[in-house]
Structure 1
Amino acid sequence: MHNPLGSTTLVQFLALALKAFVDILLPVLVIFYIATGLLFISARGNPEKLKLARAALLYISIGAAIVLGAWAVTEMISATIGAISTP
């Protein structure tokens, strides 16, 4: 039977799934960063709107760090397991 995913281990499957997740989320993050920039522009010095824009930038940056950090950790684990299992 043909394996459509191309992964033979659970770690490979998780790495593949997380890569697909990151590939989907990166454009979404770019759109959110642009929207946050528009929040800064539309604030026009209003302290309340600037506070909202700063909070949005903080939360988007934290989310991006979590997503990219998870991808980096998965890549490191996958490479380590691949190096260990290769004779």
Structure 2
Amino acid sequence: MPRRARIIAAGYPMHVILRGIDRAAVFFEDDDRQFFLDHLAAVAAERSVAVHAYVLMTNHLHLLMTAARDDGVSAVMKRVGPSRISWDCFIM
């Protein structure tokens, strides 16, 4: 079954979920989490994306973000989402 098309619109908050493939761990220690958050903050600022909230779990994470441009969230996720993670977005 094909994946539903993402609805991406500037100015609307999006709930993004990053999951480890086959439930694999994404973060192994606190330094991994801090590196991810620092990298996310830098890339989000470059792309004019506001990160309102986040939850970092061992094998997945949730982000609530709003982009100034339609391609903002996807551009951020391409830079911060490693290849072992799949991501989904939901318009809020």
Structure 3
Amino acid sequence: MKKNSAILFAFISPAAILFLLVFLYPILRTLCMSFFKIDGVTDAFSKWQFVGLENYQKLLSTTLFRISMGNLFRIWALGGILVLSLSLLFAVIITSG
């Protein structure tokens, strides 16, 4: 069983490393950047100014953000209802014969 574990680890490691580099690193960097005042995305870390939750306070106080979140919820709800309805319809068609 140990031989299989080593082979399994050897095959899974590159995929796990690629996952970390492609998905997890940008998410964590963006989360970190959200707590700083940054002039450009490519600015050096030494130019970042820590502002804490100030960026989130600005975001939540804008009306455009509230409108956008309302639109997003409508699209999510209507899309979900549409997908659920079509899935049930196709399931009934397939199972009925």
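One of 1, 2, 3 was used to compute relative contact order in percent (Cα under 8 Å, 6 or more apart), and the result was 35. Which label is that? Structure of origin is 1. Assign the value -31000, calculated as helix-only ellipticity at 222 nm (-39500 (n - 2.57) for each DSSP H run of 4 or more, over all residues; to 500), to the correct structure from 1, 2, 3. Attributed to the structure labelled 1.
In this comparison of 1, 2, 3, the computed figure 38, 33, 9 for semi-axes √(5λ) of the Cα gyration tensor in Å is attributed to 3.
A short reminder: the numbers here are calculations on the coordinates, not readings from a lab. Worth saying up front: this structure is predicted, and the values here are computed from it rather than measured.
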